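What follows are several structures.
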Structure I
Amino acid sequence: MKLYRLETVSWQDSQLLYHALPRVNREGVILCSPATTYVCIGYFQDAEQEVDVPFCRENDIPVFRREVGGGAVYLDGAQLFWQLVIHKNNPLVPAGKDAFYRKFLQPPIEAYRALGIPAEYKPVNDIIANNRKVSGTGVGEIEDYIIFVGNLIVDFNYEMMTRVLNVPDEKFRDKVYKTLHENLSTIKREIEDVPPTDELWTLMADKFAELLGPMEVVTTVDAEWRAKTDEMAARFLNDEWLLRSRPQRPGHQVKIRDGVEIRHKMHKAPGGLIRATAQVKEGVITHVEFSGDFFFYPAEQLENLEAALAGVPVGKVEQTVARFYEEHNIESPGVTPADFVQVLA
């Protein structure tokens, strides 16, 4: 396995490189940060529901949908990214996502501790210190590889993070800001003397090497990787991907009449927020779409779960989802079949 110490890269590369690496059949740890700011949303999120897209475009702030779950976040060069790409069959990979999180969060946890910050693991996939979150992380699967991404947050623009979110009014925005500031911390807030960025890159590299073993350090993107990254750009850097809406299945045009209702509900599970928009006819689900900042593996099975719920009475949602989980070996850390009942009942 190689350690790609790329440091400052374009905002596009800060996302596209880890999407491309598994597609050229390579493992590796990428260390990078974006040269300019942008907003990144989770794989299952609805961009226009989560982010004030017009504001971002008016202010030249790109918005990117990643192939990794989790929530929307404002990103800039004050956040140092670590991006692990590892094959599912690598003997270092433990069974189960919970064990995976616990194991591979150790390098950033140890990096924080080396700085004098008392970081610790908090399920499902958080790193906290002094009861505040100090790293944003997410996991996805691409081809036969697991992608685990996160950051060391040197500093954070709380105001801009709050501004790019799509919220109902300014009073609510103020509440989001206060909650965010109280519950998310940074290296600069936790310690007085922040080491130079170069020392932080070295610290992260050393901590990953302690877990993964010695790695060859590479500081450039080779031709094969660059070609695949450019190919990924053509797919990901457009509105069709960002604002994607799943194609409607035949016969699911919404028409409200007696006995037919549209339900839109939210539920905060331990593993993330779940949103559902469902058409229910006389107590039977005829169409449903899920979105949110939860994690669901394999990701492509979420649409199949939606299809499996069509024709199911609302009272039988939990057993249907439980059966689907068992048949398709679904993992959704912090989210259970009972949580889906909460957004459909």
Structure II
Amino acid sequence: MHDLSERKIKILEAIIRNYLETGEPVGSRTISKYTDLNLSSATIRNEMADLEELGYILQPHTSAGRIPSDKGYRLYVDQMLEDKEREVEELKETLLEKSDRMDRLLEQAAKALATTTEYTALVSAPKGGNRIKFLQLSRVDSEHILVVVVSEGNMIKNTIMELDEELSDENLLKLNILLNTHLNGLAMEEINLAMITAMKDQAGIHSGLIGEVIDAVAAAIKTDEELKIYTSGTQNIFKYPELSDNQKASGIITSLEEKTALRELVTETLSAESPDTRIQVYIGEESPVEGMEDCSVVTATYELEEGMRGTIGIIGPKRMDYDKAIGTVRSMLHQLDKAYHNR
């Protein structure tokens, strides 16, 4: 690449992209439409002549157009892999930092709810949709790779996958490009057999890895059972005589610690028919949380960006101050939105 100017590189890239799309030799007039250099056809012809002399492009037959040589393809692929690797690392660092900040933000929100209301509070991590925004395969060692999946709402999931075959760094990068080119923006149900077959064909000797990676992606995106829930103020239960009875308090605390029932509450909240209503109140037996029949539960759905939704909630006695509880929940919805978009 050291013997080529930026202008020559842009012209070479335009020739290769156009030839890959059409399969036809590429002329200077076509290139003038493909680049942002605003060069005349004559200038482009001169640059193409230099590229041909340097061995990056060829002129088949007597055609006026050019096609890439193996040397041209090699430079293009190496440059593309280098650029893509840099983009991958920058995006991964940004998203991981964002994810860490989100954890701290939700922990703080749960503590603030519990302190303000003097009830028990819960905040669930946001659930993204199942559309793939980004994939990254990274080497762990010679026998394992890390599959990082970023789905709607910038939800990040990691999984370690064992390798059954040797995989060079170059082929690992090519697989990253192949997977992202085909899968970005798709929901899992939109990935069909024909698409997988086409990807396997392009992956060549590493075709077996494609199916394994897609299985790993599907498993990573299915996050219901792994939903994070932050709780705070469990000790507030004992402030209310009707809940502090040993048996009742034990049942409530068990539900809060095991989180299974809370996940069901979050799932019900997020699947409500009228999400615009946002605030939901469960009184006594209405509570979907087992062991909380003597409690009232106020929940709300927050949405930080499209496809990124979670639940905040307050658990207290049936004689709770509903006006204060609902007002605090509404205020927290606003604060979460503000804190998230100002980060």
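Tabulated results
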| item | result |
| --- | --- |
| When relative contact order in percent (Cα under 8 Å, 6 or more apart) is computed for each of I, II, the largest belongs to | I |
| When mean count of other Cβ atoms within 10 Å over residues 42-49 is computed for each of I, II, the largest belongs to | I |
| Entry that produces 0.60 once FRET efficiency 1/(1 + (r/R0)^6) of positions 106 and 186 (r between Cβ atoms, R0 = 30 Å, to 0.05) is calculated, selected from I, II | II |
| Computed -17000 for helix-only ellipticity at 222 nm (-39500 (n - 2.57) for each DSSP H run of 4 or more, over all residues; to 500) - originating structure among I, II | II |
| Read-out Rg and Dmax of the Cα atoms in Å, for residues 210-289 alone, computed value 17.1, 59, structure in I, II | II |
| Read-out percent of Cα pairs over 35 Å apart, computed value 24, structure in I, II | I |
| Parent structure of the calculated result 3.9, given that distance in nm of label points 7 Å out along Cα→Cβ at positions 18 and 314 is the read-out and I, II the choices | I |
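Read-outs throughout are calculated quantities, based only on the coordinates presented, and are distinct from any laboratory measurement. Remember, it's a predicted structure, so these values are computed and weren't measured experimentally. Cβ atoms are built from the backbone, for glycine too; each structure is taken alone.
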